[in-house]
Structure 1
Amino acid sequence: MFDKILIANRSEIACRIARTCRRLGVAVAGVYSSADADALHVREIGESIAIGGAAASDSYLRIDAVIEAAKATGAQAIHPGFGFLAENAAFARAVEAAGLVFIGPTPDVIERLGDKALAKQEADAAGVPIIPGSTTPSEDKAEVERIVRETGLPVMLKAAAGGGGKGMRVVATLDGLADDIESAMREARNAFGSAGLIVEKLIPRGRHIEIQILGDGKGNVIHLFERECTLQRRHQKVIEEAPAANLAAALRDRMAADAVRLGKRLNYRGAGTIEFILQNDAYYFLEVNPRLQVEHPVTEMITGLDIVELMLRIASGEGLPLAQEQIACHGHAVEARICAEDPANNFLPSTGDIIHVNFPMGHIRVETGVESGSVVTPYYDSMLAKLIAFAPTRDEALDKLREAVDATSIFGVTTNQAFLSRLLDWSATRQATFHTRSIDESIDQLIATSSEADREALALAASFWLIRQREAASRDPWQSRDLTGWHMAAGDAGLSPIPELHLTTSDHSAEIRFAPVQSDGAMTIGVNDDQLTVRLNLIDDDRFTAVIGSRREVVRIRQEQDAIFVHDGRGVHAMQALPYLSYISAAAETSGDLRAPMTGMILKVNVTVGDRMKAGDVAAILESMKMELRIASEIDGIVTAVNCRAGETVERNAVVVVVEADSSS
């Protein structure tokens with residue numbers, strides 16, 4: 001076994017690898033970018049080396065800097081985790097050339113399997129069923145268009161060098177085909193350094209099943225059963241589980257045998273995942289991920305094995321410590337990815353400071369790279385944490401995971417937790433009747449919000465705000481100079497005649513009036529035209545027993561400056577609180593300013609000063625958290641200013657283009 005390794009990654013996977021190494025007595029060192037200087041993984045690993053700027057291309061993708069860090073720390077080997085350099089054959093070769101061990105497949109195998117087109121050719125040669133379409137990548141837009149037309153719609157455009165759902169486009173119509181090809185190539189080039197695409201016939205209502213394999217690099221390969229990764233949104237996995245639900249044993253055995261046969265053909269070394277698309281009883285090879293997968297914990301839970309440990313043992317020359325017949329599957333495991341994104345706003349990534357984090361303790365596995373005080377930047381993936389539940393049955397595991405998602409509090413950035421809760425309760429999830437397009441086809445149902453829940457959350461936030469204001473007033477009466485006066489009571493239930501507070505959420509706005517506190521501590525609160533009776537009883541820290549009318553529940557509430565966060569049984573509600581007099585004195589402005597929805601890099605500018613635009617026209621394309629975001633005009637008008645250029649990084653809310661309303665139209 002190694003004495004010391006370097007972990008060439010960040011966030012939750014860096015923390016997770018370090019945990020196994022410490023259990024085995026293997027010392028660890030890490031790396032970090034300028035944006036991650038204060039990140040959790042840097043502190044947990046301990047010894048870490050700065051390797052460059054915030055952008056991945058300036059740090060985590062710098063082969064020379066990573067290898068120099070390994071040498072400087074005395075590491076014998078490098079574990080790449082997933083993403084970044086994990087599937088980079090040039091990196092694996094450079095590691096070996098430096099006299100270090102790459103904890104993963106050989107460079108040759110990465111080259112043959114890491115490229116989707118080459119992997120498809122290898123699968124075909126091994127007798128594994130492949131999807132109709134091209135097997136050679138192309139950066140020629142005209143050639144890709146020709147292949148699309150020859151294959152027949154619908155098709156999928158795929159970045160040959162990529163993974164993780166990036167550089168992929170579904171083409172269901174020939175209208176806009178050239179733009180789809182250009183966008184997929186640009187995303188592929190930005191994410192993976194190569195714009196090459198392959199074209200595959202789309203199987204729209206299939207299931208995504210993958211087989212975890214391990215090989216010793218000498219022809220011995222075993223599998224650790226399958227994972228179900230069908231619940232995806234825009235080709236990004238959301239919920240993963242093991243084993244797959246409602247999968248016939250004979251079909252499972254055939255898929256596993258194909259995966260092992262492909263691994264043996266290549267003398268596979270380390271951990272890898274063979275992915276298939278399944279439709280009825282027919283399945284087709286999708287790709288190979290020659291690395292550790294994000295969803296590997298569910299396999300670990302059902303087998304009782306530590307895949308990172310097995311990777312370390314194989315890479316250090318110990319070989320495979322287990323034979324196939326020694327591996328058994330027990331129980332059921334389900335994983336949910338908590339991401340910093342806003343489902344109600346087309347899953348726009350969310351950046352900013354994490355004010356507070358609280359994960360459930362006890363019978364749940366939590367993999368995370370964030371904590372209270374962490375900063376979510378636009379430079380990396382939006383995943384904040386993975387919650388993994390294990391139980392004897394699938395229904396029990398789903399119930400446990402739903403409870404864990406609901407019990408997780410993340411304040412400061414918008415997350416997909418409420419979306420995950422609905423997804424875990426969804427009938428298609430519970431009955432395992434889903435396919436890879438199920439979420440996209442039912443997205444409106446899964447992101448629906450409740451005005452009733454917001455009304456109650458607003459009342460809870462108002463009650464908490466008033467408690468805080470009274471605490472401040474008891475210390476310094478001048479702190480309350482913006483209030484309209486708590487003692488002015490009139491109208492229904494003794495509510496103040498004019499509002500004292502203005503609260504806003506992402507889609508609600510409320511004028512708040514207060515009535516005098518009752519003898520039991522309850523208070524009637526006016527939320528616009530509604531009235532709710534609320535009482536907050538402190539349990540500890542930020543936890544309260546909230547009594548709303550005759551209903552009670554335990555909630556978490558925190559305030560940071562003018563932001564109030566309420567976590568109740570329906571999710572996390574973020575609000576901005578302003579004393580009413582301050583609110584009404586603020587001038588409201590309207591303009592044709594087109595602003596960056598979040599911090600990111602401008603990929604393309606489509607307009608110049610003097611251009612005429614219509615509402616909906618795209619003025620610029622922004623990349624943030626590996627996503628392309630289109631900045632479009634909301635009005636008809638003429639461009640009067642362009643404040644950005646391609647390749648430039650802009651801050652959130654920066655005005656990138658100004659459109660003046662065209663009075664003539």
Structure 2
Amino acid sequence: MADSRNIITKLIASHRTDGQLVAGNTVSIRIDQTLLQDATGTMAFLELEAMGVDRVKTELSVQYIDHNTSQFGPENQNDHIYLQSVAAAKGAYFSRPGNGICHQVHLERFGVPGKTMLGSDSHTPTNGGLGMLAIGAGGLDVASAMGGVPFTMTMPKVIGVKLTGELPDWVAAKDIVLYVLSKLGTQGNVGCALEYFGPGVKTLSVPERATITNMGAELGVTTSVFPSDEITREFLRAEEREQDWQSLEADADAEYDEIMEIDLSSLEPLVSCPSSPGNVARVSEIEGMPVTQVIIGSCTNSSLKDMSTVANLLTGKQVAPSSSLCIAPGSRQVLQMLARNGGLEQMFSAGARILESACGPCIGQGLSPASDTVTVRTFNRNFPGRTGTSGDQCYLVSAETAAATALNGNLTDPRRLEEKPVQWDMPERFVIDDSMIIDPPSPEKAPEIVRPPTIGAPPEPSRFPTSLDGEVLIKAGDKITTDHIMPAGTYLKLRSNIEAYSKVVFSCFNEEGEPTFAEKAARVRDEGRHGVIVAGESYGQGSSREHAAICPMHLGVRVVLAISIERIHRSNLINFGILPLTFSNPRDYDEIEQGDKVIATGIHENLRENASIVLEVRRNDNTTVQVECSHALSESDIETVLAGGRLNTVQTAGKDS
């Protein structure tokens with residue numbers, strides 16, 4: 001085995017602190033780098049403070065400001081002021097607003113092949129395009145890593161994706177990952193990781209590889225990784241970071257748990273249709289529908305390669321009068337390069353609107369589409385309502401397809417364009433200007449932490465009850481995302497205030513004239529009972545936002561019972577003392593309804609003895625049914641849940657002596 005390892009196994013082995021390298025086993029790894037963004041970073045740093053950590057223990061930690069840059073009201077800049085001061089006090093780098101999207105900037109300026117990274121954003125695997133083991137996690141897991149605590153995970157089953165051939169004209173890296181999504185779907189991939197190999201890898205630049213690893217998050221896998229080869233070295237050389245390069249490839253006889261083969265030459269432009277990234281179709285099958293809005297950007301498709309392709313395609317043309325084209329370069333570096341090479345002028349002249357180098361509309365921060373219209377975006381998610389418009393019709397495509405669509409005013413297969421695509425070559429040198437990245441001062445010069453009035457306190461979970469006296473607050477269906485649980489958009493500014501943000505838990509399911517989810521949960525909590533959430537398959541898809549666990553916990557939720565639960569959200573539930581259970585028999589999902597009472601005794605003992613949890617469900621029709629549940633928790637997970645969450649178990653773990 002030692003002589004036939006794939007890259008992912010090599011990376012885990014070189015950072016392992018505990019556990020066996022067997023798929024499905026629990027393994028702990030040392031984390032080299034961490035990444036925080038402002039929508040999740042405030043709570044993570046509050047948690048780091050609560051742990052008593054004086055200084056981050058990682059090789060490198062970076063706090064980015066890229067989500068809440070529109071600053072509606074004082075809350076967002078209050079967060080930014082706090083984050084700048086606490087990053088300096090704790091020894092983290094600080095990327096200022098306007099410097100760019102965290103994943104794009106990290107790829108450019110900080111990512112290092114062979115290193116591990118944990119980020120409080122589900123698209124952290126973007127840097128797997130550099131040959132990093134980059135994993136998305138909840139803020140508390142990242143805070144713990146910053147405090148020097150190894151990250152505990154399930155050793156993934158490694159799916160090898162063998163690439164052969166070369167992409168045809170107008171077919172893009174986005175189409176590769178959309179093809180993978182069409183085959184593997186968005187659920188059922190928990191405990192897996194993807195590793196790309198084969199001769200086709202050599203045809204893809206680092207920005208293209210990063211597009212693929214970025215959107216791999218929608219598969220629900222732990223991470224996606226490419227080799228670090230001469231193409232990686234060329235990219236780092238252009239970033240004046242060649243010293244960070246190292247070769248990293250799978251052994252010649254490396255083994256994979258599964259292998260998926262893709263002939264790149266056989267692919268064509270693809271599209272994710274509403275309202276799931278996995279709802280993939282050929283553009284040629286559905287093209288022609290009128291499109292009123294096109295947006296090019298996000299951490300998936302905002303590199304210089306994407307932007308240059310779009311600028312060349314727009315040259316000498318005009319955006320269709322019936323469409324609006326908005327473009328958001330992914331970083332200040334990309335924007336500077338476009339300004340110098342004429343690409344920005346090409347975009348302006350074609351009628352494009354240039355947005356800030358930030359997440360913006362990808363997380364519902366502005367540019368919501370009109371009612372009953374189609375919006376086409378190069379983003380990674382098209383969950384219902386994520387655009388900020390109820391009943392939205394959001395389609396996800398490559399930058400090439402998006403630009404062609406903007407020019408025609410309807411969804412267009414770019415292969416119908418008359419011209420050939422302009423070849424993009426890696427520049428010899430990127431523009432290097434790190435003036436908007438603030439280095440941490442030395443410990444003796446660490447400033448006081450500034451805490452504006454809208455910054456709340458970290459959550460204070462209570463110990464798990466010895467017996468459960470619960471009520472089903474909601475019965476949800478399949479593929480419930482963290483956007484469903486905790487809406488983003490204009491609500492993001494509330495993330496530093498748990499009391500205020502908790503009022504919009506599951507607000508998308510509230511019915512006019514009926515008590516809201518938050519009101520029902522608060523009633524049950526105030527009666528001294530416990531809230532229970534019931535859901536179908538793939539509960540907790542999407543964003544890593546730990547508020548989807550913190551806010552329900554604040555409202556008294558103690559159990560989530562689902563057919564299946566996604567990896568990051570399951571960890572977040574454990575971290576905040578909510579017991580994640582799955583139906584031993586999925587058909588029992590039909591036996592429970594909203595409003596049912598749920599009773600259980602002996603939970604502590606059953607968990608510690610690794611026995612099944614049996615819930616007594618007293619239904620609204622006065623009948624009773626027994627529902628057997630599984631948990632698959634490790635000993636550490638069990639003690640964390642019973643303690644009421646990780647903050648109750650590790651507050652002194654990272655303290656300096």
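Every read-out reported here was derived from the displayed coordinates using simple, explicitly stated rules and does not represent laboratory data. Everything numeric in this text was worked out from a predicted model, so none of it was measured. Cβ atoms are built from the backbone, for glycine too; each structure is taken alone.
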**Q.** With distance in nm of label points 7 Å out along Cα→Cβ at positions 251 and 555 derived as 5.1, matching label from 1, 2
**A.** 2
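If you rank structures 1, 2 by volume of the Cα convex hull per residue in Å³, which sits at the top with the largest value? Numbers along the way, then the final one.
Details: 1: 174; 2: 150.
Structure 1 gives the largest value of volume of the Cα convex hull per residue in Å³ among 1, 2.
Give the label, chosen from 1, 2, of the structure having the highest value of relative contact order in percent (Cα under 8 Å, 6 or more apart).
Values: 1: 9; 2: 15.
If we compare relative contact order in percent (Cα under 8 Å, 6 or more apart) over 1, 2, the biggest value is for 2.
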Q: Check the numbers for distance in nm of label points 7 Å out along Cα→Cβ at positions 11 and 91 across 1, 2 and tell me which is largest.
A: 2
Q: For distance in nm of label points 7 Å out along Cα→Cβ at positions 227 and 363, find whichever of 1, 2 sits highest and give me its label.
A: 2
